[in-house]
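Every read-out reported here was derived from the displayed coordinates using simple, explicitly stated rules and does not represent laboratory data. Treat the numbers as computed from the prediction; the structure is a model and nothing was measured. Cβ atoms are built from the backbone, for glycine too; each structure is taken alone.
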Structure 1
Amino acid sequence: MLASGDPFWHGAGASLAEKLEPGEWIAHSAPSTFSLAAARLGWRLESVICLGLHATPFERLVPYLANGARIVCLVRDGKAAGDLAKWLCERGWGASAFWTLAALAGPHESVAEHRADSFAGDLAGNLIAVAVEVKGEHGIPRSCGLSDDLFAHDGQITKRPVRALALSALAPCPGERLWDIGAGSGSISVEWALCGGTATAIEAREDRVANIRSNAAAFGLSHRISVIAGTAPEALVALDAPDAVFIGGGLDSAMFDAIWSRLAPGARLVAHSVTLETEALLGELHRRHGGELMRVEIAQAAPLGRYRSWEAARPVVQWSAVR
């Protein structure tokens with residue numbers, strides 16, 4: 001089988017190797033498009049973000065957009081290069097340097113530099129790649145507790161300071177799986193996925209399910225966040241066991257028993273409560289299973305006539321435990 005470049009980087013190599021025995025195949029790799037692009041631009045490949053965007057939405061770029069970032073993207077064709085430049089401009093990254101690279105290492109090789117906001121548009125032929133040196137707006141912070149304004153929500157959202165506390169207790173790691181139960185806007189799932197994990201967001205209300213899907217797409221994380229319209233524990237039956245669980249509200253004894261019994265040793269569970277009834281349950285669970293129980297009260301400065309005063313939010317009780 002002939003597969004151009006390095007077949008194990010955005011190629012067919014791994015898909016074929018999975019179906020064959022080790023002694024049934026051998027690969028003779030050539031330089032990948034990413035290697036050739038870095039060589040033409042003089043970029044350190046280990047510092048370059050390499051993405052295949054020929055069959056995925058441009059939003060996959062969102063987590064990587066930050067001033068100074070260097071990105072090489074495989075794109076579908078010449079028209080896609082123009083579409084990508086327009087997409088960058090619409091999001092405030094129009095000042096980015098923008099290279100188009102075609103027919104690399106061939107007799108008709110072409111490498112041209114542009115600015116995203118002055119790129120002429122569609123290119124003829126089957127373009128191979130686009131390289132971007134990002135300049136423009138501030139990118140997504142890598143700290144826990146993103147601004148609430150970044151999310152589509154109807155008010156049902158784990159607010160930024162409380163979300164930061166929840167994520168600290170959940171301790172996300174790349175490759176781990178989260179159950180986000182009563183997900184609301186999906187903000188916990190989004191921040192978990194930004195850390196490199198995958199999440200399943202369970203939400204009963206269809207309008208909020210739509211918000212979760214919208215947020216996952218806006219952050220370029222639809223491939224990492226799956227959404228289930230339903231309630232726990234019924235919606236959990238067919239799911240693989242998680243590495244961590246977040247319960248934003250609505251916990252009762254039956255739900256806890258169904259979830260706790262599914263957790264492997266070392267899995268983390270974090271539950272929040274704003275009601276006295278659930279607070280009492282969390283106190284009992286802390287007595288039985290240990291972990292950490294804390295009550296968080298947050299107040300923000302707000303106008304009061306000609307002056308300012310503290311405006312308090314409802315206290316939140318958080319219980320976190322390791323199975």
Structure 2
Amino acid sequence: MKKALYVVLVICITVGLVFAGPAVAKKVFMTIGTGSPGGCYYPLGGGMSVIIQKTIDGVRCAAESTGASVENSRLVGIGDTDMGMVMGSVAYKATKGLKPFDKKYPLVALFQMYPAPEHIVTTKQSGIKTIADLKGKKVSIDVPGSGCSTVAKAMLKAAGFDLKKDLKLANLSQSESVQALKDGIVDACFFNFAYPASAVMDLAATRDIVMVPVSKKLADKIVKENPYYLKVTIPKGSYDDVDYDVLCIGDSNVMVANKNMPDDIAYKVVKAIYTNVNEGKYALINIHPIAAQLTPANAVNSPIALHPGAAKYFKEVMK
């Protein structure tokens with residue numbers, strides 16, 4: 001008798017689970033690889049994870065501090081992280097299996113977050129107005145191996161300079177470059193960051209600065225030779241006394257995902273983020289001012305292919 005009751009009970013529980021199963025909402029857990037707490041990636045990624053979790057039913061999301069671009073490319077590529085913030089040039093190299101990667105990773109872009117133009121800054125006293133005027137000058141290009149120094153060298157080589165003979169290059173950090181330009185130790189500095197940047201505003205507060213533009217012809221050449229770079233214009237008025245638009249070469253910052261992310265998830269994630277950039281309880285603009293550059297026009301300007309789900313959203317809003 002007891003055995004019979006036990007069998008009936010098991011059957012009832014099993015049937016109940018079968019019928020109850022579809023009614024129970026399946027939770028989706030997602031992660032975003034960001035960067036160190038001192039950069040833009042960390043707070044911005046945290047804000048995005050809150051938006052995703054609070055505005056998409058059935059989705060939970062957490063932002064994780066990582067080693068940023070290279071690590072995030074690998075983590076997303078092998079499926080250990082769902083999304084990651086990555087410099088555009090790094091994402092491009094990851095998809096091609098170029099150094100520092102030893103194989104190709106299946107990455108696509110959900111969106112380009114914002115460009116980071118290469119600033120070439122000097123002072124009126126230097127007399128430098130064009131890249132050609134840098135010949136024979138003392139120029140800081142940031143620390144060895146940095147993204148800034150990589151872009152600077154690509155630009156200078158494309159401009160026809162012999163880096164050892166035609167220029168006096170210095171590998172100073174951002175803060176060291178600012179002070180060296182103030183003191184007249186160097187004639188010009190290369191910086192790579194989003195605008196407006198505090199380092200340049202610091203210089204403009206005490207010196208008459210000049211932003212050196214890239215000619216359209218040279219910009220076209222650089223981008224052709226380095227397809228992961230972008231042409232970026234810093235609008236006039238972004239810095240005091242710079243009353244002209246400045247054409248620059250820049251790297252991008254991309255939110256990447258694995259190609260295997262379902263289209264509907266990619267669509268929902270991108271829609272949630274872009275409808276909460278400037279407005280709403282979770283507006284990203286309240287977390288970091290760089291969020292102002294999260295626009296659909298910037299989003300689609302990616303060095304790697306857009307995820308189909310993301311492309312669907314941007315096609316809808318850019319009609």
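To which of 1, 2 does the computed value 24.3, 101 (Rg and Dmax of the Cα atoms in Å) belong?
Of the options listed, only 2 reproduces it.
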Of the structures 1, 2, the one that -11000 was derived from, the read-out being helix-only ellipticity at 222 nm (-39500 (n - 2.57) for each DSSP H run of 4 or more, over all residues; to 500): 2
Read-out P(r) over Cα pairs in 10 Å bins from 0, in percent, for residues 159-222 alone, computed value 17, 46, 33, 4, structure in 1, 2: 2
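Please compute distance in nm of label points 7 Å out along Cα→Cβ at positions 39 and 303 for structures 1, 2 and give me the label with the greatest value. Intermediate results must be reported in sequence, preceding the final value.
On the way: 1: 6.4; 2: 1.3.
Going through 1, 2 one by one, distance in nm of label points 7 Å out along Cα→Cβ at positions 39 and 303 peaks for structure 1.
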Which of 1, 2 leads on FRET efficiency 1/(1 + (r/R0)^6) of positions 71 and 287 (r between Cβ atoms, R0 = 25 Å, to 0.05), largest value: 2
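Out of 1, 2, which structure matches 12.8 when mean count of other Cβ atoms within 10 Å over residues 95-102 is calculated?
On the way: 1: 20.4; 2: 12.8.
Among 1, 2, the structure yielding 12.8 for mean count of other Cβ atoms within 10 Å over residues 95-102 is 2.
Given that relative contact order in percent (Cα under 8 Å, 6 or more apart), derived from a single structure, equals 23, which label among 1, 2 identifies that structure?
Values: 1: 12; 2: 23.
Here the read-out was taken from 2.
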Comparison of 1, 2 - label where mean count of other Cβ atoms within 10 Å over residues 87-94 is highest: 2
